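Once you scroll down, you'll see the structures, which are given as structure tokens.
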Structure 1
Amino acid sequence: MAKIIAIMNQKGGVGKTTTAVNLSSCLAAAEHKTCLIDMDPQANSTSGIGLERDIEPSIYDVLLGNKSIHEAIQSTELDYLNIVPSSISLVGAEIELVNMMSRESRLKSALTHINNDYEYIIIDCPPSLGILTINTLTASNSIIIPIQCEYYALEGLSQLVNTINLVKENLNPLLKIEGVLLTMYDGRLNLSRQVSEEVRKYFNEKVYETVKSRNVRLSEAPSFGKPIILYDILSTGAENYMSLTKEVLAQ
């Protein structure tokens, strides 16, 4: 039975997709059978792993019941990593799902068909708190929240936690926060250290020891359609995500 982890923060630019792509890739590199699900209409996880953004079928077709999830699964450069890609059509899914039966659990139903095929299913959430994110939280066992070490980092966190609690109360009582990842950390800056302290106060032991530092090679990798371990395994970015993966595996 797969462990299903959502990577979630409704704020954009916090390293959510970077974490989804690179955590799933590092899990696969460690020979853990992993499936990455791209639930973000921007399809950055899809392109970041080396696929075209308009590839079909996509998770959109699965949610609307037009295709089975098995039909949407694509292979990647890594033997132990598959992906269910996103597409721009997913933008319309928010409206199209409104009148559907069990609209909050469409993804959960789809994942039951592949649960026994993988050890980990990593889901890249859209940067919003709409029906696609609710679907993701309903389907997941736990959540990793990336938080950037910058001004306003904690803004919106209470709303995020409220959404998680609402889903727990009404749709998925076993949902939990797996961990919190500090991103864009620069130890030379007071601000990074201050934000780190604030986040650790707020989430206590949920915060990973690993922090994702700013790293040029990590920023370059998506434009080449490669996770950091295939683009530059000696980079700080690769080191950060391999370290995070060890922590996730130990949980």
Structure 2
Amino acid sequence: MSDQCPSDTIISVDQGVGLIQMNRPSCANALSSSLIQSLDNAFERLDSDSNVRVIILAGVGHHFSAGADINELVALTPQDVLQGGFVGTSTRLANLRKPVIAAVVGHAVGGGCELVEMCDIVVAADTARFGHPEVEVATMPGAGGTQRLTRVLGRHLALDMLLTGRLLSADEALRHGLVSRVVSAPNVMAEARVIANRIAGLSAPVVALIKEAVNQAGSSLAEGLAFERRLFALTLSFSDRTEGMKAFIEKRTAKFVNG
């Protein structure tokens, strides 16, 4: 299944894997308000689709995303931001229950890097670049960049990037935890699909609980451990847990029913 909108996104679903492609290659997938709204709709649609277990986010062309569309950004007002316009809709990605894999080639900068920071697993081309050059046009990240980047990289490296606009190579991003895997550019989507297919074959409710537990890592250790314990106890009531352990003992592939 595939839907196309030349100026916005391409959405497809195959064997439990949803693929969202930003489709503005002529401008390096710059995040216009229409593209952001299209992404928001796509995330909502795939997160609520029971046939989709995992989502891949990618860009058409040579770049993941060059960030905000400057042609629109110059007209952005404080009221637009405070009312949730332009940057507000992008936060849906960070709140999805299903895992999201970013497949990154070329540049993921500014708002494009913020999209990466919201994803759960990041597969990058060895030639990919990541960063926040907003300071070069006298502004700053507005969709979580200062907060999520700092939580991943630490204060010193985050400030080095944010205050100078310098970009990280894929290898640097991997070394510092912004990226999960680095492969050659032609193999990025294939690697993302390998990961997605693996996740899609597992118990969907357990996968969702694991993501929910990891997302609590920002709380205190005591709170996080208590939260994890409650979710672990919940899995003991799942039929998938019974099937998974029975299949392991019987040395066969488990047949999960997602319950």
Structure 3
Amino acid sequence: MHGRDVGGFYSRTRESADEAATFVGTGTYTTLHELTQDNDIIFITTPDGVIAHVWEALLKENLDHHIICHFSGSLTSYVFSDRERAGALGISMHPMYAFSDKFHSYEQFHTAYLTLEGDPEAVAVMKPMWEELGHHVLTLKAEDKIKYHAAAAMASNEMLGLMQASIDVLSECGFAEEDSMALLRPLVEGNIASMLEKGCVNALTGPVERGDAQTVEKHLQALAGSKAGRIYQSLGSTMVELAGRRNPDRDYTPIRKLFEENAD
């Protein structure tokens, strides 16, 4: 695969391993002993809560000169305890990418940025390997991993919560969900495209950026007491900060006070 030898898959069930191997075009393993004998880099792609258990099982095998890598966005390489004693190197790798379909998400995976954290010797092997496959690779410290993952969740998962809150408000206006999605789509796509091109500060538009305190006050009144209102208010100070950076000569004090007055 792309000039790399992939040994095969080992999974909790034979059916799962066979499915992956058939799709990728490799073999399977029935024991961890076979897996560790044939491969010097082992990727653990299980749910986070299982990684430590898999590692405990791997410790029973000969791991000398092996690199053990998990894909968790929140856990660090510290989960591989006693790896020095086992002669192994530990590393965590996280693709900043949403895998929503196991058979098709790979098609755009080459666009994903990857982050690495772990033993320097393992990073020295993995970083150029993934760069040769066309990825941008960044490194981070173990102590920053959970904060990094929270940032990813905000941009990916919590954005969907924000969108659903907007759709819920539109439903109160009498719009069907399908119409609400169609209504918001060009707005959202245009805003995301602008943000990616120019950054958050220069992409900001709307009543906060314009300094339109009267409209912001009406928004707060219309959404008062609702979940959407709490979301609108909680993002207010960030919006004012962005607006101030874009227009440093504009006075945003009236809008800032509105958000402060409506804070829980």
_Among 1, 2, 3, structure where P(r) over Cα pairs in 5 Å bins from 0, in percent, for residues 136-239 alone as derived comes to 2, 9, 13, 15, 15, 18, 14, 8, 4, 1, 0_ = 2
*Assuming 10 is relative contact order in percent (Cα under 8 Å, 6 or more apart) as calculated from a single structure, say which of 1, 2, 3 it is.*
3
*If you work out mean count of other Cβ atoms within 10 Å over residues 120-127 for 1, 2, 3, which one comes out largest?*
1
*asked:* As an exercise: mean projected area of the Cα convex hull in nm², calculated from one structure in 1, 2, 3, equals 18.0. Which structure is it?
replied: 3
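The numbers here are math on the coordinates, done by the rules we state, and not lab data. This one's a predicted model, so the numbers in the text were calculated from it and none came from an experiment. Cβ atoms are built from the backbone, for glycine too; each structure is taken alone.
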